[in-house]
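We did not get these values from a lab; they are worked out from the coordinates using the rules stated. Worth saying up front: this structure is predicted, and the values here are computed from it rather than measured. Cβ atoms are built from the backbone, for glycine too; each structure is taken alone.
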Structure P
Amino acid sequence: MSTPQRLIIGISGASGVALGIRALEILQPLAVETHLVVSKATALTVASETDLKMDEIKALADEVYGVNDIAASLSSGSFKTMGMLIAPCSIKTLGEISSGVTSTLLTRAADVVLKERRRLVLMLRETPLHAGHLRNALAVTEMGAIIAPPVPAFYTRPETIDDVVNQSVSRALDLFDIDTDVVKRWGEDIGL
């Protein structure tokens, strides 16, 4: 019996919840089982930045876990996944992951991904960064995570925020070797 392709999607309360939502939307038609966990603050950000309800976002995932459900399958390394994408990733979430002191399923799942040497991609959302933020980012990078801020690729000539979100999320999914038809690639779709 083969394990399905599974990807954990974490959404923290940082600005940019469209990133996590778009990841779920892009993955829906693909052969990737999505496992969603969101922070408590996410609901506030969703209400501020979108017209969606949390139930609509949760319906995009194959499995949804409560942020306080520390006994969930995601808290064990025996639950095989491709890894985890946290989009967006708040500075608080980064800090918990970098310290290894995890207080919720969101950060525990990230910790498990790291200890099992699986891929952890953090779409960090903060600017400017002070030295403590940079130390935490360096610490998780040294542990094996990838910091992938949602930085616009201007060579794609984005016309809308959706264009920026699509490119950023698709590039993050590239880090899991998940190919989407959404990303515009230099030298293939764009270039001199």
Structure Q
Amino acid sequence: MADTSDFRNGLIIKYKNDLFTIVEFQHVKPGKGGAFVRTTLKSLRTGKVLDNTFRSGEGVEVVKVERRKYQYLYRDGDFLVCMDNDTYEQINVPVIFFGDGVSYLKEAEQVEIQFNGEEVINVEIPVFVPLKVTATDPGFRGDTATGAIKPATLETGATVNVPLFIEVGDLLKIDTRTGGYVERLKS
């Protein structure tokens, strides 16, 4: 059992029969009354964010999380099959743990899976991934002054908005958190 003095960003606690990660916290010592800790918590199961206040020194249950590197192999319905890099054991992970960034994952991509015992509680995918453009409309020379964009289909089937100079076959750096184009990479 820990208390509020052990809080740090990223700490995973058990609160109201659910697992939450501490996104942000602030110790507050008002002029009157006792000190307290204001926190922003994010549920690992639902992704819901809530603000909560703990009394200073209040006990909380800290969850020990084991992080393991896995390789994403393929999609199987509502599950993604991942392989442990050390033991070559394969597990099925529900697609909801991957969030919106799952549409930018290609096979053989490395992911980090967090476990509470043998239960999967969270999956962290790479923040940036390199993906090839498979289809896009051609751009026109001299049509760049407006900062115009066009849709491009990537090798995973996802569609992103890109600048007009991007062509089929270009390798792009994509942000999996926002689904946005970052830059064109050298092939």
Given a value of 0 for helix-only ellipticity at 222 nm (-39500 (n - 2.57) for each DSSP H run of 4 or more, over all residues; to 500), calculated from one of P, Q, which structure does it belong to?
Q
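I have 0.45 for FRET efficiency 1/(1 + (r/R0)^6) of positions 91 and 179 (r between Cβ atoms, R0 = 25 Å, to 0.05), calculated from one of the structures P, Q. Which structure is it?
It was calculated from structure Q.
If mean projected area of the Cα convex hull in nm² computes to 15.2, which of P, Q did it come from?
Values: P: 11.6; Q: 15.2.
Source structure: Q.
Identify which of structures P, Q gives the largest calculated value of relative contact order in percent (Cα under 8 Å, 6 or more apart). List each step's numbers first, then the result.
Values: P: 21; Q: 14.
The structure with the largest value is P.
With mean count of other Cβ atoms within 10 Å over residues 35-42 computed per structure, which member of P, Q shows the largest figure?
Structure P comes out on top.
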Working back from 15.4 (mean count of other Cβ atoms within 10 Å over residues 27-34, computed), options P, Q, answer is structure P
